1. Out of I, II, which structure matches 21.9 when mean count of other Cβ atoms within 10 Å over residues 159-166 is calculated?
2. When FRET efficiency 1/(1 + (r/R0)^6) of positions 15 and 207 (r between Cβ atoms, R0 = 30 Å, to 0.05) is compared over structures I, II, which one is greatest?
3. Work out the source of 3.8 here, i.e. which of I, II gives that when distance in nm of label points 7 Å out along Cα→Cβ at positions 47 and 71 is computed.
Structure I
Amino acid sequence: MSWNFELVAGPFSSRIDSPTWDGQRVLFTQVEESKIWQYDPVSGETTEFRRYTSRTTRLALSSDGILYGAQSGSRRIVTFNPDGSTNQLADRIDGRYHNHPFDLDVDRHGRIWFSDPYSPIPTPGPQIFPTLDFCAILRQEPSNLKSRDWVIRRMTIDTINPGAILLSKDERDLYVMERDQRSSEESELRAYPLKEDGSLGRPKILQTFPCDPQDHSCSVAGMCLDSEGKIVACGTMNTGDEGSAVFVLSPDGVVQERYPVPGDQPTSCGFGDPDLQSLYITTENGKLYRVSNTDRQGLIRLT
């Protein structure tokens with residue numbers, strides 16, 4: 001079966017990312033323009049949802065409907081509230097500001113897992129707060145359920161440049177794309193087991209992605225889950241004729257299906273529409289695609 005990639009929005013003037021279904025529409029970010037857009041699949045219209053989002057890269061919706069964003073430009077995780085306001089979560093670990101959050105996911109306990117790499121684009125204003133001397137997976141968790149104060153906990157000690165992340169269907173594993181830019185040979189999709197005490201165990205390498213020595217972009221750029229718990233990932237694989245594609249992996253990392261993205265590099269993907277049976281893909285060239293014939297359904301997380 002081949003997929004039909006239907007262009008439903010764009011092209012925008014720059015990269016778009018993080019298609020997220022909120023129950024009525026697909027939200028997605030335009031990172032460099034610091035905007036969030038919304039696509040209505042009923043009317044087919046795309047309108048502005050938020051502006052001045054401080055280079056928000058990725059969005060995540062909790063099971064109770066809270067919309068979180070990773071603000072790379074402000075080095076913080078925030079909530080985008082229905083009334084138009086924004087709340088900031090904890091931004092320091094051991095008294096120091098964390099780096100530039102990239103991707104995030106929310107577990108059934110309301111804890112927010114996020115990758116925290118360095119960004120080549122500095123935050124606005126004087127650079128008076130240095131970045132950490134490590135890039136890790138961090139976790140925001142409430143310190144007090146009544147006041148909703150948050151604390152940050154470091155979860156990995158072996159990551160150099162973490163990117164896309166995703167919790168497994170049963171939340172017993174955390175999938176992490178490790179893009180070590182010191183190496184031109186390969187990047188790794190890892191599965192870290194979540195232990196009983198809430199910490200992460202030693203990771204299993206699910207898949208490696210060989211790189212062209214002239215282009216280190218090969219990796220999983222973004223991923224989501226279908227209802228069976230399979231990983232639906234998108235990215236660029238610089239080997240042979242594979243190129244940029246959406247591919248389906250089993251929970252143990254076996255690539256089962258691959259679908260080329262027409263003439264563009266995908267940045268992320270997510271299921272949407274009321275039945276969660278359409279897959280939306282964002283791209284580097286500012287295009288939002290919809291695939292309605294995936295023969296799959298997105299995962300609905302329950303509390």
Structure II
Amino acid sequence: MIELRNAYLRLGVLPGTGGGIARFDWLEDGGPLMRPCDDPDTTEPNRLGCYPLLPWSNRIARGGFVHDGRAVTLSPNRNDDPYPIHGSGWQRPWTVEHQTRNDIVLSLRDATEGAYAFEAEQHFRLDGPSLEIRLRVVNTGAYVLPFGLGVHPFFPRDADTRLQADAASVWMNDGEDPLPIALMPVPGEWDFRASRQLPGGGLNHAFTGWSGRASVHWPHRALSLHVEAEADVYVLYVPEGEDFFCFEPVDHPINAVHLPGGAVVNGMTALAPGQQLERRFRFRVEAGVA
């Protein structure tokens with residue numbers, strides 16, 4: 001594990017496990033800001049506190065998609081999921097390119113036959129009570145393809161945890177399969193324009209028309225974590241009976257390549273060979289907020 005630390009924060013990164021975050025802690029009370037993983041030898045990204053989503057986010061159906069007349073073939077990449085999920089960056093070992101007291105830069109070069117070839121970079125930087133993550137991806141393939149970026153944090157959750165995150169619409173699913181089937185106004189029980197407690201569980205949907213700003217509140221710690229993202233979609237996953245939830249800032253909804261209008265209309269970016277896409281995500285702590 002590579003560790004960064006300043007007067008406010010501790011960040012632990014595992015380059016070999018998807019370039020993910022194993023620890024992100026607020027030093028004033030010693031508590032986690034993202035779900036902690038204390039096993040530096042883990043090879044399971046879903047045990048971490050956060051990992052990158054690239055060159056696309058969440059699930060894609062139908063074994064791939066067609067873009068500009070060219071078929072892109074994608075196979076399931078987890079034994080417990082019938083769909084390819086979260087791209088490939090979260091399942092690859094990353095290389096440490098640069099490290100200082102407050103910065104880590106990781107790189108990845110990856111190619112999947114019949115699909116994506118890319119170079120990627122993650123830049124983690126501590127700045128006072130803030131963590132900034134910058135993701136960049138370059139299309140190194142021979143064809144124009146739609147790319148997307150995001151991050152997948154797991155936040156600690158208790159009975160009092162609250163979320164504030166505005167959205168205009170939500171992609172509904174059938175309650176059994178997370179693939180979206182209809183875009184609807186946000187129902188009242190999922191309206192997080194004002195801070196409110198999370199629902200009981202079972203929620204796994206993409207919200208659109210987001211401002212790119214959100215806040216997680218832990219009243220018993222008098223602590224808030226403010227999220228700022230160069231993205232206008234978030235996926236909210238609240239599993240039943242768990243002590244965490246996921247608030248995933250992304251630039252496109254689930255299965256964007258198959259939604260009406262296609263990938264680009266739904267937030268992905270078509271990159272020609274050699275073109276790049278970059279997005280920033282900031283997590284800023286505010287203490288003393290009940």
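1. Working: I: 21.9; II: 16.8.
Corresponding structure: I.
2. The maximum falls on structure I.
3. The value was obtained from structure II.
Values quoted throughout were computed directly from the atomic coordinates according to the rules given, and no laboratory measurement underlies them. Note that the structure is predicted; figures quoted are calculated from it, not measured. Cβ atoms are built from the backbone, for glycine too; each structure is taken alone.
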